[in-house]
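Listed next: structures, encoded as structure tokens.
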Structure P
Amino acid sequence: MYYRFKDSKVKVGEDDDGYKVKLKFKYFMDYLLYNKDDSPLYLFESSVENHKELKTVMKDYSVPKYFKEDLFELVKF
């Protein structure tokens, strides 16, 4: 599946000045599969539905059964 998005750039962090660090998804997947880091990179795409190429992935996503409850609903601010 990820081959559809291999050239899409995704946010994997921020630099010391607060600028986004982006990586092509295909490189992130290679990193994900082969890294041995103590503190690995992870995706920070908080609004996939607004991402030009990745928004179609939302059609293929469903919330895992272990996370069906929205715990933020229990928190009153």
Structure Q
Amino acid sequence: MFESLVVRDLKIYAEANDGQVYHFRDKSGLEADAVIHLRNGSWAAFEVKLGDQDKIDEGAQNLLKLASNIDESKMKRLPF
């Protein structure tokens, strides 16, 4: 339920900024609960976690791995 509410709010933000929200999973198993992709090519990935610090740290590490695979000359990160 919590993740659904977060994704709903991200969709409102994305649509207000001419963008979309997607779920992402690659063939190696890296995933993001939500990725905002704006029409100008910029993006931001999100992991939604409730729980202990270990789960939060694990989600953060997965996002860092995912971000390291992105060609930022083609896909700029959102500035936040």
Structure R
Amino acid sequence: MPNNTFKRRELYDLLWPEPMKTLAARYDISDVALAKIYRRHGIPVPPRGYWAKIPAGKKAVRQSLPPRGLGMPEIIRIQTG
């Protein structure tokens, strides 16, 4: 069973090497639920077409992690089923 508690930076770093659907399956939640967690905590996700560019050898730009907003927690827990 994977650890479901992360710092904001850790969640950011987890998403960019693999698609959201793959990451969500690892934590036994839907990719839609995981996308909501990322959006709620102000963590950027790869844009549409990002994963198609990589195997095509095109430049895929990774957005930087913005600072936490006021009232946003540093520690994020992913609740599973």
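Listed values, structure above:
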item: Which entry (P, Q, R) yields the derived value 37, 31, 26 for Cα extents along the principal axes in Å; result: P
item: Test item: helix-only ellipticity at 222 nm (-39500 (n - 2.57) for each DSSP H run of 4 or more, over all residues; to 500) calculated as -13000, pick one of P, Q, R; result: Q
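Each reported figure results from applying straightforward, stated rules to the coordinates on display, with no laboratory input. Everything quoted here is computed from the prediction, not taken from an experiment.
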